[in-house]
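The data blocks that follow each hold one structure.
Bear in mind that the values in this text are calculations on the coordinates, not laboratory data. Predicted model only: the values in this text are computed from it and were never measured. Cβ atoms are built from the backbone, for glycine too; each structure is taken alone.
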Structure I
Amino acid sequence: MRLLVFGSTGGTGRELLIQALDQDHRVTAYARDPAKIEDIQHSCLTVVRGDVLDAVTVKSAVAGHEGVLVTIGTGPSRTTLREEGTRNIVQATQGTGVKRLICQSSLGVGDSRTNLPFFTKYIIVGIFLRHAFADHERQEAVVRQSSLDWTIVRPPHLKDGPRTGVYRHGFSTTDKRIKNWISRADVADFMLKQLVDDTYLRQAPGVSY
């Protein structure tokens, strides 16, 4: 497939690039700072410099692709980037005929808040990450209101680690048995699988161990 990755310089975004190229996809990496991924060299990789807040550049990048993957993120001081950037991506995608959108959000957003353990729910998310999670909530709303064939992927705390291909997904929002972390490599694995699997079409599955 011809894939476009937004957030390509982040941990999950880099994993998406590497795994997609290993699977013989043709991949475009949209990056504000292409130098951060210049170590990834492949004949099927194209790098486009741009900011997700620049709607014109986003729209020009989307055309010609079959699937769009979104893993954009920011520090705690930027509280609207996910919402605004995703809105630009969604509007561009709808306007160019591309249908499939896979967007990374976070476990703890929406009805998945009940999956979180007490300390994470009320201290980590409730106090320290409340602005980031509010941005995720608005981001998900933008995706849900679109006409795209979307899937929102909700992982818990992300860590570096190997791709195991062995993880749980689509679990109940009341399931307390899940671990509170997952490797970025396994999240990327799950996101790429959604491109050709309609099981979670217009749904927001959690993914964890």
Structure II
Amino acid sequence: MAKLQHLKFNDPAPDLELLNTEGEAVRLSSLWKEQVLVLAFTRHFGCPQCREMTDHLADALPQFTENGLALVFVTQGTPAETKAYCAQRAPGIACLSDPDRSAYSAYGLERASAWQSFLSLNVLRSNKRLNAEKGYAAELPPKGQDAMQMSGTFVIAPDGRIRLPYYYDDIADHPPVDLLLHGIMGVDWKRNLDGSSI
């Protein structure tokens, strides 16, 4: 299978239609048209690191809102599965369903290697910590979800271009909230490359 292409800074963000939790089609560009969008792809619902990532970003929602950023999760689940998952882990946050993982592919999110998942020392330590601290145990994915699918998080400006592509080194790797809020050296996500504001 050919390696997926990673998106880079200022690449056009792939604009697809996904389903919301009610099964209605939502075009991604409608989410970044008015404000900067943090688009966070989850792993499968049995993954403790995915639960931690979702909790981590959901807890930071007030900071995203205060800084004019919208937060949206994309899951591998069906609309009904996504609705149940997000009601528990991310209440009040828009969640989209991508059960055929077309958006995952378009955004260059590949399947994990053994060294990014169950053979990673970082992941083994993460599993132990999450089990001890939060009672999160690794579980099999629901039917149809890929246990090896990687996560990723993207900051997309209203001009439809990627301002920050965050690809995980392993499944326990999460982007710091401060990086999503402010980038490197306090970059203005809304500023075009020519220096003008959108």
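General observations
- Each of I, II could give relative contact order in percent (Cα under 8 Å, 6 or more apart), but the derived value 20 comes from I.
- Structures I, II, by FRET efficiency 1/(1 + (r/R0)^6) of positions 42 and 130 (r between Cβ atoms, R0 = 25 Å, to 0.05): label with the highest value: II
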